[in-house]
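These are the structures in question, set out in turn.
Computed from the coordinates by the stated procedures, all read-outs in this text should not be read as laboratory data. A quick note: this is a predicted structure, and the numbers were derived from the prediction, not measured. Cβ atoms are built from the backbone, for glycine too; each structure is taken alone.
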Structure I
Amino acid sequence: MSYLETSPFTSRHADHFASESIFALISLILMAGGLLFMFLILLGGVTNHNPVNQFYFLEVNTAGIPTGPHPIARWTYWNLCPVGSNGRNNCGDVHPAFPLDPPSHRNFDTTRGIPKQFIGTGKYFYMTRFMFAFMLIALFFAVCSFFTGMLALCSRIGSYLSGLLGLIALFFQTINASLMR
């Protein structure tokens with residue numbers, strides 16, 4: 001029996017290692033895509049430049065609201081933005097964790113034309129504030145998962161750690177999406 005036949009690094013083990021590396025690389029590509037989308041949604045409304053002025057999480061017809069931007073407004077994590085003539089967000093000053101609270105002074109400062117479920121409640125105000133916090137937490141764990149995923153290309157401990165961090169990010173992103181409903 002030769003040395004190669006008794007070695008733990010036979011071709012069978014090399015093939016297994018190569019297939020694990022392919023899965024790790026595919027996971028890194030998918031995580032990078034998810035991170036890109038998270039960053040674009042989070043940064044939507046921060047500036048009036050391409051491409052972030054095209055992203056928002058809620059669009060509403062404000063034609064019936066006398067103090068609203070006409071005819072359409074979009075909520076981002078940073079501001080309530082009127083839609084410009086080019087169909088893109090035209091946001092002004094930014095405020096982190098900008099609330100969805102139509103009757104308040106932060107949004108429209110009137111109850112005329114506002115749906116009844118928004119009047120007299122702070123439910124949507126707190127939901128949107130918590131959405132921002134959960135988005136930041138999910139983004140932190142997703143970035144950590146991405147960087148530890150690079151270790152998954154060469155070690156199992158890296159893949160375990162990346163998987164755990166990815167699950168934590170998924171948990172917080174699920175809460176964020178549930179609040180966004």
Structure II
Amino acid sequence: MLDLGSTSASNIRLLTEMGHRIYSEDLLVASSDPSLVSLDPAGQRVFDSTRFMAENLVYTPGQFDCVFAWSFADYMEEPLVKPVMERLWSVMKPGGVLLAFFHMKDAGPDAPCYRYHLTAGDMLETQVLRAGPAGGFKLQRVFNNRHIEGLFRDFSSIKFFLARDNIREALVVR
């Protein structure tokens with residue numbers, strides 16, 4: 001299993017007690033590294049997505065049965081979203097499952113970013129993140145269903161579920 005959110009001791013404990021091996025990588029924190037941003041000759045901000053991808057999600061192809069992608073795509077720099085989803089496809093086993101959350105409506109740049117905690121009772125607890133640039137991560141975009149389907153176009157299936165707090169769950173199969 002690959003958990004792409006902020007490290008959660010409760011997730012690690014629960015999943016390892018169930019006999020799973022879990023890897024954890026916080027892509028939002030990694031993507032907020034200021035050294036990944038430079039200015040081009042016109043003074044426009046340029047994000048080094050090539051370096052980011054060389055340093056993150058470096059796993060053996062077909063290594064994971066399950067990926068928890070949480071809601072990072074809503075908060076991640078635009079040049080990273082598509083390459084990250086493509087990399088996830090390659091590191092997942094055929095038939096592997098990915099769980100991702102997406103905002104259903106724009107709550108503005110101050111929409112809270114959460115750390116997600118799995119519980120033994122099949123529930124999900126949330127905790128507002130205070131980490132990241134300027135005290136928190138900023139909502140970058142809101143994906144509609146068509147955009148989400150485009151992100152996962154190479155996967156074999158996708159199902160959407162409506163959750164509370166204006167969140168859309170996507171269960172995606174490689």
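Computing distance in nm of label points 7 Å out along Cα→Cβ at positions 103 and 143 across structures I, II gives 1.4 for structure II.
A value of 52, 34, 32 was derived for Cα extents along the principal axes in Å; which structure in I, II was it taken from? Derived from the structure labelled II. I, II: which one has helix-only ellipticity at 222 nm (-39500 (n - 2.57) for each DSSP H run of 4 or more, over all residues; to 500), as calculated, at -17500? Only one of I, II returns -17500 for helix-only ellipticity at 222 nm (-39500 (n - 2.57) for each DSSP H run of 4 or more, over all residues; to 500), namely I.
When relative contact order in percent (Cα under 8 Å, 6 or more apart) is calculated for each of structures I, II, structure II comes out greatest.
If distance in nm of label points 7 Å out along Cα→Cβ at positions 39 and 151 comes out at 3.1 when worked out from the coordinates, which of I, II was used? Corresponding structure: II.
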